[in-house]
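> These are the structures in question, set out in turn.
Every read-out reported here was derived from the displayed coordinates using simple, explicitly stated rules and does not represent laboratory data. Keep in mind that what you see is a predicted model, and the values were worked out from it rather than measured.
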Structure P
Amino acid sequence: MSFALSVLPLLLIIATGYVVARSGVLLRADWKSIETLSFRILIPAVLILAITRTDLS
């Protein structure tokens, strides 16, 4: 059950991105900017935040 609850948000994010991409709500050129923002800023920020909050003792 714990595994399902940890994977569910990830699957929902992927499904939402797929639906938005297929529906044409955002233009193809906008996706390039969103990918750049997420890969260069948002994902590293989340990783750094997780590392700083980890108890290393």
Structure Q
Amino acid sequence: MKLGFHPAVQRDFNAAISFYEQAGPTIADRFEAEMRVGLARIQLNPRRYPFYQGSAIF
């Protein structure tokens, strides 16, 4: 399964990486690694993680 992201999600992720890089590259790397683990879990079993389509303000 291929995952796609809303542009706002990508911006939030980039902002989080930038924030963690201020604390040190190791922290940013660990954050990104954990995101990848979570995304891999979703890809392996997407029905375990239901899609949420709520009202978001962008």
Structure R
Amino acid sequence: MGQNRSTQRHHSEAMVKDAQLRAWLHEYAETHPGHGFHRAYREARSIGWVVNHKKV
């Protein structure tokens, strides 16, 4: 067709959710600088994020 592949990409819903999770994690890290990812993971799960510990 003559079109570059990069023009045909779209942002999936999962990418938007990941961006929201990253924003939440940045905010959490700023407000709780001494907490590690285990606490962040547990907090994320407790407020309703359905996320794997490896993603956090």
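> Out of P, Q, R, which structure matches -17000 when helix-only ellipticity at 222 nm (-39500 (n - 2.57) for each DSSP H run of 4 or more, over all residues; to 500) is calculated? Could the numbers behind the result be given before it?
Working: P: -24500; Q: -21500; R: -17000.
Derived from R, not from the others.
> Okay, next question. With Cα Rg over 2.2 N^0.38 Å computed per structure, which member of P, Q, R shows the largest figure?
On the way: P: 1.48; Q: 1.29; R: 1.55.
With respect to Cα Rg over 2.2 N^0.38 Å, the highest-scoring structure among P, Q, R is R.
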